[in-house]
Structure I
Amino acid sequence: MKLYADRPDRVLRQLLGDLVVVILGYLAIQLGRATHSRIAELAAPGREAEATARQLDGQLRDTAGDLNDTPLVGGALSTPFKALASTSRALAQQAQDYQDAVERFATLAGFLVAGFILLILVLAWMPRRVAWIVEASAASRLVRRTPGSADLLAVRALARQPLRRLAKLGPEVVEGWKAGDPEATQQLARLELDELGLKPY
């Protein structure tokens, strides 16, 4: 598999492109984490409310326990405090539910922000990169293993190279290829390899 071109200038462009994608991917992840952190800060009031409610619940239950020991009227006196303690526990649970909801939303938002940017990066970079790897790998194998590969590359160059590039070679090259001139065939083959950034043979 051919991951990078043979020509130094093309390799440099590919490496820079890959590096930019990696850096942008890292920044996208950091942005997702920052989004999560900022939204998660909204849970702070819920934590404070839960702590206060649980502290109040403990105090009310202690008071209810103390009053319950009072002879004759202890049960009646402790009942309102037990009810208030139950309400405090309910408030603490609601505060905890609020914190859980904020955390879930923060996590989702962080993933969505990072994932959206990463998806755009992958869709913009991956198809072209993979297409080049497939084409360059096939051309490299063709040159190394297939006798007469110059003829195949020459035909491909005539079929797909832009006319402006073919025109630079001159009409005599095409005429020479038709006549079976090896040099003309080599020039057309080199044109195809040059587009991929591969060394001519």
Structure II
Amino acid sequence: MPREFMKSIISIFLVCGALLLAGCDLQDMYEQPEYKPLEESKFFSDDKSARPLVEDTVARGELRTNEVFFAGKSGTNYVTELPLPLTRELLLRGRERYDIFCSPCHDRTGHGNGMIVQRGFAQPPSFHIDRLRGEPIGYFYNVMTHGFGKMSDYASQVPPEDRWAIAAYIRALQFSEHAPLQDVPAEERAKLEASR
């Protein structure tokens, strides 16, 4: 009797399992209906599966009302002042990001002789030429954001705060080679004059 009882229990489980599996298949739970992007749909009156965004909505984190910070411009003019506090941490962050994203082309000193240039890629201009030393800081931010010439944009790889940090570091590189002697502290100036 126990053997027959076990057989009937197993039979019941098998029948229930088969019904459950058939039920899932009948309900299309495994392959549910879906629309592919831009696919035609008869469900909506405009025959489009993609729904338009609700008017005046902005994706979270994408409302960029500060034109100076996010565009590097005020109207049509590049900004001349860094829109962040200039700190040692900002310059160190700028150097780190510059070494990662910019030095392959511009090299670590900004002369435009990076490793990929040495491998045959077109050489970018040196940051130390008069034209680039005269550009406002917003120009460098804007070039990183939108690209220029053969340089592609870095807006998707480098967040705005880091682009400003890089721009500040570029200014430090430029200053390092073109600092006037009167800007050097007196004790350091004496050392420089003694070494001549």
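Tell me which of I, II gives 31.4, 111 when you compute Rg and Dmax of the Cα atoms in Å.
Matching structure: II.
Assuming 7.7 is distance in nm of label points 7 Å out along Cα→Cβ at positions 54 and 166 as calculated from a single structure, say which of I, II it is.
Comparing all candidates, it corresponds to I.
Comparing structures I, II by relative contact order in percent (Cα under 8 Å, 6 or more apart), which one has the largest value?
When relative contact order in percent (Cα under 8 Å, 6 or more apart) is computed for each of I, II, structure I gives the biggest number.
Can you spot which of I, II the value -30500 was calculated from, given it is helix-only ellipticity at 222 nm (-39500 (n - 2.57) for each DSSP H run of 4 or more, over all residues; to 500)?
I
Have a look at I, II and say which one yields 0.50 for FRET efficiency 1/(1 + (r/R0)^6) of positions 118 and 158 (r between Cβ atoms, R0 = 41 Å, to 0.05), as calculated.
Computing FRET efficiency 1/(1 + (r/R0)^6) of positions 118 and 158 (r between Cβ atoms, R0 = 41 Å, to 0.05) on every structure in I, II gives 0.50 only for I.
For distance in nm of label points 7 Å out along Cα→Cβ at positions 14 and 46, which of the structures I, II scores highest?
For this comparison of distance in nm of label points 7 Å out along Cα→Cβ at positions 14 and 46, the top structure is II.
Where a number appears in this text, it was derived from the coordinates with a stated rule and is not lab data. Fair warning: this is a prediction, and the values are worked out from it, not measured in the lab. Cβ atoms are built from the backbone, for glycine too; each structure is taken alone.
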